[in-house]
Structures are given as C-alpha cells and as structure tokens.
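Please go over the structures that come below.
None of the figures in this text is laboratory data; all of them are computed from the coordinates on show. As the structure is a computational prediction, the values presented were derived from the model and not from experiment. Cβ atoms are built from the backbone, for glycine too; each structure is taken alone.
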Structure P
Amino acid sequence: MADPIQVNDRVVVPERAQKLKAVRSGGPGGQNVNKVSSKAELRIDLNQIEGLDEGALTRLNHLVRNQVDADGLWIITSDRFRDLPKNIEDTQAKAIAVIAQALVIPKTRHKTRPSKGSKERRIESKKRIGAVKAGRQGTWD
C-alpha cells in the first residue's frame with residue numbers, strides 16, 4: 001500500500017483513501033513495454049482526505065471533475081519514467097499539486113467602473129485612428 005501523502009501540516013491523504021496499481025505502459029519502448037508494468041495508477045477517495053474544509057473539497061471536486069471514475073475515485077496516472085517507484089512519486093506529486101491548488105481561496109471580483117481618464121484616453125485613441133483613416137480618403141483622378 002502507499003504511504004500517507006502529506007500535502008501540508010494539516011492536510012493528509014491517508015493510506016485507506018489510496019489505491020495504487022501498477023499497469024503496463026503504452027507507446028513506444030520495444031519489448032520492455034510488453035513485459036514490465038511501470039505505469040502507476042493512483043486512485044484517491046476525495047471524501048477521505050483529512051484536513052480539507054468544505055470549500056476546499058468543493059474546489060478540489062471541481063478541479064478533478066474530469067478525472068473521476070464511476071465509483072467517485074480520483075484517478076491519477078504517470079508513465080513518464082521507466083521504473084515504477086519514480087512513477088509512484090510522480091502521481092503523488094501531481095496529487096499534492098492539485099490539492100494545494102484547491103486550498104487557495106480565490107479572490108472575489110468586485111465590479112469597478114472605468115475612470116474618467118481611461119474614458120478620455122479611449123476616445124482620443126478612437127479620434128486619432130479615425131483621423132488616420134480619414135486621411136486615406138484621397139480622390140483618385
């Protein structure tokens with residue numbers, strides 16, 4: 001079984017929430033690809049991650065919505081390397097990165113109006129471009 005994944009000092013993905021599987025990697029690689037299971041597939045139960053508040057869990061569900069299987073498990077795969085232990089570390093690093101991204105609370109957008117100066121600059125720019133185009137209106141003899 002995989003070790004617990006420590007995201008930060010309070011968020012942990014426990015062993016019971018993880019299912020690790022080694023599968024055969026696809027693509028080029030000769031006979032080695034057909035014999036060795038070097039691709040890592042990590043499945044994480046999002047509801048069992050410890051230390052996530054409701055908002056962070058909602059953001060995490062939104063971030064991984066296209067990587068969830070029918071059982072509700074988040075699937076993370078890696079076949080970047082030729083050996084399984086490095087691919088396992090890579091899947092864990094991917095999980096940590098996405099969970100850390102979900103922990104960040106996004107800033108709320110506040111409606112603002114354009115300033116008087118920005119309106120004047122926009123109008124002056126439009127007039128300048130219009131003058132350039134008007135200068136192209138020559139008469140052809």
Structure Q
Amino acid sequence: MNKETNRYQLPAREIEILYAIWNAGRPLLASEIASEELKLATVHTTLKRMLKKNLLEVVDFAKSGNVFGRCYQPTISIMEFELDRLSAAFESRQCTEITLSKYIAALLDNMDKETALRELENLEKMIAEKRKSLAGTD
C-alpha cells in the first residue's frame with residue numbers, strides 16, 4: 001500500500017468526532033461534541049491529537065456557558081475521507097480477482113434500474129474525461 005492511500009487510518013474516537021462535526025454541518029465546540037458515551041475530557045484530549053495531525057482546525061470562538069471555547073472544523077471533507085477509506089480497502093483486498101470493473105458491476109447490480117442507468121451515464125462521462133486526460137499526458 002502506498003503512503004497516499006489510506007492516509008486517514010484513524011482511531012474510532014477520532015472518526016466519531018469527525019462525523020459529529022460533518023453531521024452537524026458547522027464547526028462545533030468541544031462541549032457540543034461531548035455526549036454520555038464520549039466524555040468532555042476525552043473529547044478535549046482527542047481534539048488536541050487531531051489538531052496535531054492537521055485533521056481539524058480552529059475556525060472561531062464561541063461562548064460556551066461562562067467561557068469562550070474554540071470551534072473546530074475538519075480540514076478534510078467527508079467525501080475525501082470516505083473515498084480514501086474505500087480506496088484503501090480495495091487496494092488491500094485479498095482476492096485479486098475482484099477488479100474495479102467487477103466491483104462496479106456488483107454495485108450496479110444492487111441498484112434500481114433508474115439509479116443504475118444514471119450512474120452508468122456518469123461513469124461514461126468520467127471515463128471519457130479520463131481517456132482524454134491520459135491521452136494528453138503522453
């Protein structure tokens with residue numbers, strides 16, 4: 001596996017915090033991330049670790065009770081994160097007979113007809129663009 005693939009092999013708590021912020025659709029205070037299962041002290045410790053990894057950035061300060069707290073936002077998008085995880089899973093597969101085209105075919109088989117046709121149109125456009133870009137790199 002190359003270093004670019006699976007850059008985001010993260011502990012479960014860090015993933016949980018990323019999803020909390022992505023699902024909120026806005027930067028969050030540590031107190032907004034904390035829950036019964038995820039205590040505030042744990043959130044603070046994990047946020048510090050994530051800041052060091054450049055997974056998060058502080059984008060604002062907001063009042064939290066009687067004090068001001070930092071508002072955290074991911075430095076990566078949910079799409080970038082999930083595509084990286086999928087790429088890593090595909091690259092590390094044990095069954096080398098599972099090709100990208102077979103994988104896509106299996107995904108399409110599990111879709112309703114309209115969705116599959118729409119995805120095929122999108123794939124055809126992407127393939128044409130990729131052929132064009134590859135032809136231009138000779």
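I have 1.84 for Cα Rg over 2.2 N^0.38 Å, calculated from one of the structures P, Q. Which structure is it?
Numbers: P: 1.84; Q: 1.40.
Label of the source structure: P.
Of the structures labelled P, Q, which one yields 5.8 when distance in nm of label points 7 Å out along Cα→Cβ at positions 28 and 124 is computed from its coordinates?
Working: P: 5.8; Q: 4.2.
Here the read-out was taken from P.
Upon calculation of FRET efficiency 1/(1 + (r/R0)^6) of positions 68 and 100 (r between Cβ atoms, R0 = 35 Å, to 0.05) from the atomic coordinates, which of the structures P, Q produces 1.00? Can you show the working numbers first?
On the way: P: 1.00; Q: 0.10.
It must be structure P, since only it matches.
For the read-out helix-only ellipticity at 222 nm (-39500 (n - 2.57) for each DSSP H run of 4 or more, over all residues; to 500), a value of -17500 was computed from one structure; give its label from P, Q.
Numbers: P: -12500; Q: -17500.
Answer by label: Q.
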